[in-house]
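Derivation of every value follows stated rules applied to the coordinates shown; laboratory data play no part. Everything numeric here is computed off the predicted structure, so don't read it as measured data. Cβ atoms are built from the backbone, for glycine too; each structure is taken alone.
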Structure I
Amino acid sequence: MKAIDRFLHYVTFDTQSDPMSSNCPSTEGQLLFARHLAGELREIGMEDVLLDKNGYVTATLSASIDRKISTMGFIAHMDTSPDYSGRDVCPVIKEDFVLTDGTTLLGADDKAGIAAIMTAAATLRRCGLPHGKVRIAFTPDEEIGRGADLFDVEAFGCDFAYTIDGGKLGGLEYENFNAASAKVDILGQDIHPGEAKGKMRNASLLAMEFINQLPTDARPETTEGYEGFYHLTAITGSVGKATLCLLLRDFSSEGIERKKKFLRGLVEKMNRREEGAFSLTLTDQYRNMIEVLRGNTYPIELAAEAMREVGIVPQIKPIRGGTDGARLSFMGLPCPNLFTGGSNFHGAGEKLSISSLEKSVETIIRIITLHASRQ
C-alpha cells in the first residue's frame, strides 16, 4: 500500500486533542486510532506491538543482519490540533497535493508522518533490505504539549530517534525554541461608577496598559528566523479582575531568561504603583534540543547524507516552535525532526505534497539502510 493511501484512510479518524481534558489520551478518537495502528503494525509483520493504557503505540522491526548495531527509532503523533476542526475530513486531490474542502484541517500534522513510517516499515519487511533493529512509536497529545509526558524512553530502547513531524521537502531540524508560559493575574477594585473617583481600579484597563509595555518588535508577527517573541494568547477581564496568558520563546537559554526577567520587572513596576495588583506565574515548557544534539551530531549527519542519496537537498533551519523530540532529547533520546511534505498546518489551508510524502518514505528507508552499512 502506498503512503498516500494510508494517509487518506488515517484522516478519516477524528483525533483532535483536548487541552481541557486530564486524561491520556485526552480524547477517545486518539485511542480508536491507536487501536487501528496497532492492528496494522501486526498485519505488516512488526513485533512487540504494544498499545499501553495511555494510548502510546510501540513496535519493533527486527534486524535483518546478524551483526549488532545501535538501535534507532521513528516517532510520529496521532493527534491533530484543537485549533481547528478535524472531524469529517474530506480530502481533495489536486495535481500533486492533498487539500481539504475548506471546512476542516487536513491532518497531515502528523498523520503524514505516521503514513511515512508505516509504509517504510512495510517496505523493509517486504523487500528484505539489510537493516538493524528499528523501533517505532506513535504518541498522543503532542499538539497540547503532552506527547512526551508518559513516553517510556528506557523501554523504547533506542540510541537515537527521529520525529517525522516536519513540513516541506528536505526539512531537517535540530534547533527549536526554549519555551515558557506566563500568566499575569490582575486584581482590580470594582466600585459603582457613580462613586468611583479615587476608588475604582479597573483590572481590564491595567491589563491593556501592561500589554502596551511589551516590545512591539518582539511579537510572532514581527519576528522570524532566530528571533524570539512574547505572544499574547488570551485575555479575559472585568473591572474586578483580569488575566493575561502569554508564551515566551527564544532560541538561547540566556534569551528566554531575559524575557522572564523582563516580565518580572514589569510586574514589580506596576505593583509599586498599584499596590500589589499584579501576580505572575512563569512555567518552563521545553528547551532547545541543540543543547543535546551539539554533542551527538551522528543522527543529523546520517539524515543529511540519506537525503542527498535519494536526491534531496537538506533544508536545515530552526523550528519556530517545539516538537516531542525536543523534550525527548532531554529525556535521553536524541531526536531531530524530519519532513513529511505537509504545510499550512492547523487550519483549513493545510495541504500535503504527495511526491514529498513519497520522498519522506524513501528518506526513512535510506536512513535505516545507510546506518546498517556504516556499522
Structure II
Amino acid sequence: MTARDAALTLGLCLAGGLGGWLANRFHMPLPWMMGSLLASALLVALFQNSLLAGYRFPMRVRTGFVALIGVMIGTQVSPALIAQMAALPFTLAGIVLFVFAAHMGNYVIFRRLGGHSRATAFYAGTPGGLMESLLMGEAAGANVTVLTVQQFLRIVLVISIVPAALSLWLGAPVGSAAGVNMGGPAGPVGMLSLVIIAAVAAAGLALAQVIHLPASQLIGPLVLSGGLTLSGLVDLHLPQWLIALAQVVIGTSLGLRFRGVSAAMLRQALLLSLASVGFMLALGALLSEALSKITGIPFLHLAISFAPGGVTEMSLIALSLAANPALVSLHHVIRILLTVVEMTLMAKVMRPQEGD
C-alpha cells in the first residue's frame, strides 16, 4: 500500500466514523455501518474523478475487521444453538425453495421490467453469490457493469430496509443506537483480552484458507471462536468501540462500490432492485412464518436468516437483536452455497446469451 493509499484509507475511515457518529446521534438503525456507508458513498460521488481517482480500498483491511465480526458472532454460540439443529432439515428445505423461487422471480423482473438480456437478467437475479455471479456472468457475455450495480444494490437495500422495518415493527431503533449491547462487555477490556481476540481472528483467517467456504473470512474466525466459547477455555468479549470500528470499516468499503455508476444507470438499477428486494423479502417472510410454526424458531430469527443480504451485515443485524447470530450466519452460508449450485445447474439448462 502506498503512502497516498494509506492516507486516503485513513481519511475515508475517519469520514465514515463521523457518518456513523451522526447516524448514531439521529438514532438510525445499525448506525455505525449505515452512517459510514452513506458518508463514503457521498465522497465517491464528489471526488471519484479527482481525489479518489485510481484508489481502491485495501481488502486486507476489510478482511481483518470482518474476521473480528466473526469472532464476535462466535462468542454467541451456545448449547441452545445445538438444540436448534433438529430444525435444520426443515429450514434447509425452505432455503432450497427460497433460492429457486427468488432467482426465477428476479429473472422475470430484470428480463421483463428491466429489458436486460437473458444472461444479464439471469446473473443479476441471483439471491447471493455476488463474486460467483460476476465471474460466471462475464463468461456468459452478460453486462458486468449492470451485474455489479444490481448485485451490490441487493445487499445495500436489504441491509437498509430490514433494520428500518424492524425498527418500525419493534418501536425502537435496531442496533447500537437503540442502546442494544452488540456483544461487548459493559466494562473496559484489558490488553491481554485484545491480544487474544486478535490471535483468534488471525488463526480463524488461516483456518478459512483451508475451509474454502463462502464468506470464509467471517466463517473461519466464527467457527474457531464458537468452538473456544463452547469449550469454556477462553472468555472472548469484544469491546463496544472495536465493534463500532469494525462496522465503520465495513460500511466505508461498501460505500466505495458506487464508483463509476452514472445517475441514469443508478436510477434504473434502484427501481429494479426495489422490486427485486421487495419480492425476495416478501417471499422470505412467507417462508419464515410457515417454518416458525413448524420448528418453533421465532419468526424474526428466520426472517433475518432468509433476507438476501451479505453474511456479515445480516449477522450484525441479528446480533443487534440478540437473534442468534450464529444460526443466522449458518443459514446465509447455506443460502450462498445453494445459490452457486443452483446457478451452475440452471446455467447449463438455460445457456443464457447476451443479446438474445
Q.
One of I, II was used to compute helix-only ellipticity at 222 nm (-39500 (n - 2.57) for each DSSP H run of 4 or more, over all residues; to 500), and the result was -24000. Which label is that?
A. II
Q: For distance in nm of label points 7 Å out along Cα→Cβ at positions 156 and 308, the calculated result is 2.8, so let me know which of I, II that is.
A: I
Q) Among the shown structures I, II, from which was the value 2, 8, 9, 11, 13, 17, 18, 14, 6, 2, 0, 0 of P(r) over Cα pairs in 5 Å bins from 0, in percent, for residues 12-139 alone calculated? A) II
Q) Taking Cα extents along the principal axes in Å, for residues 148-195 alone from the coordinates of each of I, II, which one would give 43, 32, 10? A) II
Q: Assign the value 24, calculated as relative contact order in percent (Cα under 8 Å, 6 or more apart), to the correct structure from I, II.
A: I
Q. Upon calculation of Kirkwood radius over Cα pairs in Å from the atomic coordinates, which of the structures I, II produces 22.1?
A. I
**Q.** Structure from which 2.9 was derived, distance in nm of label points 7 Å out along Cα→Cβ at positions 284 and 340, options I, II
**A.** I
